[in-house]
Structure 1
Amino acid sequence: MALPHVAAFTDTYLPTVNGVTYTVETWRDRWQARGGRMDVVYPKSDHEPGAGEYPVRSLPFPFYEGFRLGMPQIPNPVKDADLVHAHTPFSLGMAGQRLARKLEVPLVASYHTPSGEYAEYVAFNGTVESVVQAGAESYERWFLDRAAVVVAPSERTADHIRETVGTDTRLEVISNGVDTDFFRPVDTAAFRERHDLPDGPLVGYTGRHGYEKCLEDILDACEGLDVTVVFGGDGPAREDLEAVAAARDLDVRFLGFLDRAELPELYAALDVFAFPSPVETQGLVALEANCCGTPVAGVDAGALSDTVHEGETGYSYPEGDLEEFRRAIERVLDEQETLSERCLARRDSVSVEHAVGRLQAVYADVLDAPRQ
């Protein structure tokens with residue numbers, strides 16, 4: 001049976017590297033490898049579009065550096081789609097919703113990030129931030145109520161959608177999945193030499209440097225430990241993070257954006273992946289680190305409560321408790337070899353192949369369901 005033609009709409013895509021862009025790109029590639037067609041509609045950027053990628057006119061987003069706002073346009077090549085998958089509730093998500101309604105085909109909506117978490121980027125005081133956050137949740141509910149199914153990357157995120165957003169739309173939990181062919185243990189000698197990293201223990205993080213991710217907590221927790229702290233990636237909080245690091249008695253290295261080919265080397269080089277972000281909907285980078293044999297010291301909040309398996313893939317700590325964060329890092333360092341073996345034993349269960357298989361089943365189900 002032929003796979004459906006899927007039109008995927010996203011407000012963030014290459015060259016930006018984050019969990020959403022990685023998921024959209026990887027699902028698209030694996031869907032096509034199965035013989036299906038999944039086109040991607042995204043804001044025009046420096047990314048040179050390949051087959052099945054359709055940029056639309058975009059403008060810089062004034063509140064968040066590097067993010068572009070796509071105009072809600074529908075490129076002609078996707079106007080015969082069998083199903084629309086929106087990876088955003090905003091501009092291009094609205095275009096996807098409009099296309100699904102016009103074609104009378106199912107709309108599937110992925111919930112990647114709680115919109116209210118970004119209220120601080122557009123609000124100038126706490127009162128305005130609270131109003132923006134409440135408005136964002138109402139808008140999310142309105143958007144998700146119009147989907148045939150909502151895809152959540154973790155059980156904890158599904159709980160948030162039910163309890164906070166409050167949509168009655170059917171929910172399916174599908175992990176974003178990890179490309180386990182790519183994210184695997186690799187030799188790290190060349191990476192360490194290239195980035196002038198010392199031979200001692202490395203505690204690090206890679207991903208977007210957003211204020212909501214509480215990355216300064218890593219510096220607080222590592223103060224007094226005999227480790228080098230490594231940050232990969234970039235974002236609006238980086239400059240402030242560098243200023244704080246400069247004032248600490250710590251060896252801290254900021255590597256900036258890394259080429260994707262270097263990510264397995266970074267993960268494998270780390271002894272501990274430190275993850276203090278309480279706002280994750282899955283925490284994909286933690287799973288990538290695990291697949292490279294690196295355990296996690298992560299906050300017991302958001303989706304990380306499900307992602308970090310205590311004593312198996314790392315250790316967790318209560319949100320805001322820096323002493324316990326330090327203790328979690330120390331425990332991972334002490335048990336690094338055993339935890340690493342346990343991380344590698346779980347690789348198949350978090351693979352992207354498993355995720356796309358689940359996605360295929362959900363698509364088939366909503367396409368077979370009576371249209372409303």
Structure 2
Amino acid sequence: METVTIRAKGISVSVDCSVGHLADLAIETEERTLRPLHHAPWLDEPPESLPPGLPDGVTRLSGDFLCAPFSAADVEAAPLHGWTANSAWDLVEEAAIDAGRRARFRLRRTVMGATVEKILTLRDGHPFLYQEHAFIGGAGAIPVAHHAMTVMREGGTLSFSPKRLAATPDTALEPDPTRGRSLLAYPACTPDLTEFPAADGSTIDLTDYCMDRRHEDFVTLVEADHPGPGWTAVARRAERDVVLVLKDPATLPVTMLWISNGGRDYAPWSGRHRGVIGIEDGRTAIGHAASIGDNWLKREGIATTFELAEGRRVAIRQVIGATDAAGDPPDTVTVETGQLRLGWQGGTTRELPFADGFLKGVEN
């Protein structure tokens with residue numbers, strides 16, 4: 001494994017170049033260093049201790065990675081979540097920029113004939129990683145998603161930009177009780193994230209991450225119409241911080257939540273993958289073939305692929321960061337000139353330095 005670390009004032013990011021996953025994100029505050037990203041508990045174990053045949057993206061599971069396609073690669077042959085999450089990336093350029101640092105990586109393989117690049121930018125004093133993935137050339141339709149993951153020792157609470165609805169797929173992640181368990185009803189759909197139908201007929205609050213419920217679940221949140229940005233905030237109780245993931249809703253219209261809290265009993269998960277939530281912003285259905293075919297999201301008017309073409313560059317941008325904050329997550333997140341403003345009920349606000357044009361594709 002080759003790890004490359006990029007640093008700016010007060011922030012650093014490390015990339016596991018064997019699979020392109022973000023291995024670590026470290027954000028310095030006045031009193032401590034925040035580490036918002038998850039890494040799998042088996043990463044420090046000998047490879048021979050893991051079950052044979054696992055995709056490299058599972059054996060090296062950490063932080064965030066690009067899925068292209070998201071889930072099953074059943075159009076162009078590749079492992080789960082595509083070669084972008086399972087094969088090597090090369091650092092092709094790293095340079096200082098005005099008040100920061102930027103690195104560009106390139107996937108050794110192509111996806112649907114396209115060259116894929118990962119561009120990571122850190123700004124001095126900004127508690128955010130600004131990342132862009134670009135598909136250059138190629139042909140055909142590709143569903144894409146990020147796979148950001150954070151982890152909580154004692155659970156936490158979540159808040160979101162306005163969502164139209166939340167829905168589970170037809171089949172639970174763990175339908176076999178000898179292998180694991182899921183809590184949510186499959187399929188189910190509701191506009192109220194605090195009362196999602198459960199398998200036992202009750203309801204579950206998706207904004208409350210409870211550590212005492214061992215389960216593996218997956219739910220798709222569809223963005224409502226609003227001026228943006230799209231955002232997810234996770235207030236981690238024990239860590240006393242708020243993890244922030246931001247997107248442009250016009251580019252990435254869905255946010256998929258992977259709730260992984262000891263719900264898989266088989267290796268390498270073995271009931272120990274706990275307190276993890278994936279915040280998976282994307283333009284996708286579940287699987288490549290499903291995304292390019294008829295699917296429920298398309299029937300809702302939601303795009304589920306990007307179109308690749310020779311001479312075309314398709315860019316996807318996302319932001320991950322964190323800030324000190326004990327208690328609840330913010331109720332509002334707004335972009336202003338040079339800053340991100342977090343707002344809580346009661347009038348409390350916090351302003352963080354932010355590249356306000358980044359998500360819209362403007363260089364700043």
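Can you tell which of 1, 2 yields 37, 22, 10 when semi-axes √(5λ) of the Cα gyration tensor in Å, for residues 109-204 alone is derived from it? Going through each structure in turn, the value belongs to 1. Computing helix-only ellipticity at 222 nm (-39500 (n - 2.57) for each DSSP H run of 4 or more, over all residues; to 500) across structures 1, 2 gives -11000 for structure 1. Structures compared: 1, 2; top value of FRET efficiency 1/(1 + (r/R0)^6) of positions 165 and 261 (r between Cβ atoms, R0 = 30 Å, to 0.05), i.e. the largest, recorded for 2. Once distance in nm of label points 7 Å out along Cα→Cβ at positions 29 and 213 is computed for every structure in 1, 2, the highest value turns out to be that of 2. Which of 1, 2 yields 21.8 for mean count of other Cβ atoms within 10 Å over residues 93-100, as computed? Source structure: 1.
Sorting 1, 2 by Rg/Rh (Cα atoms, Kirkwood Rh) from high to low puts 1 first, with the largest value. Using mean count of other Cβ atoms within 10 Å over residues 77-84 as the calculated read-out, with 18.5 as its value, let me know the right label among 1, 2. Attributed to the structure labelled 1. A value of 14 was derived for relative contact order in percent (Cα under 8 Å, 6 or more apart); which structure in 1, 2 was it taken from? Source structure for this number: 1.
All of the numbers you see were taken from the coordinates with simple rules; none came from a lab. Here the structure is a predicted model, which is why all the values come from computation and not from measurement. Cβ atoms are built from the backbone, for glycine too; each structure is taken alone.
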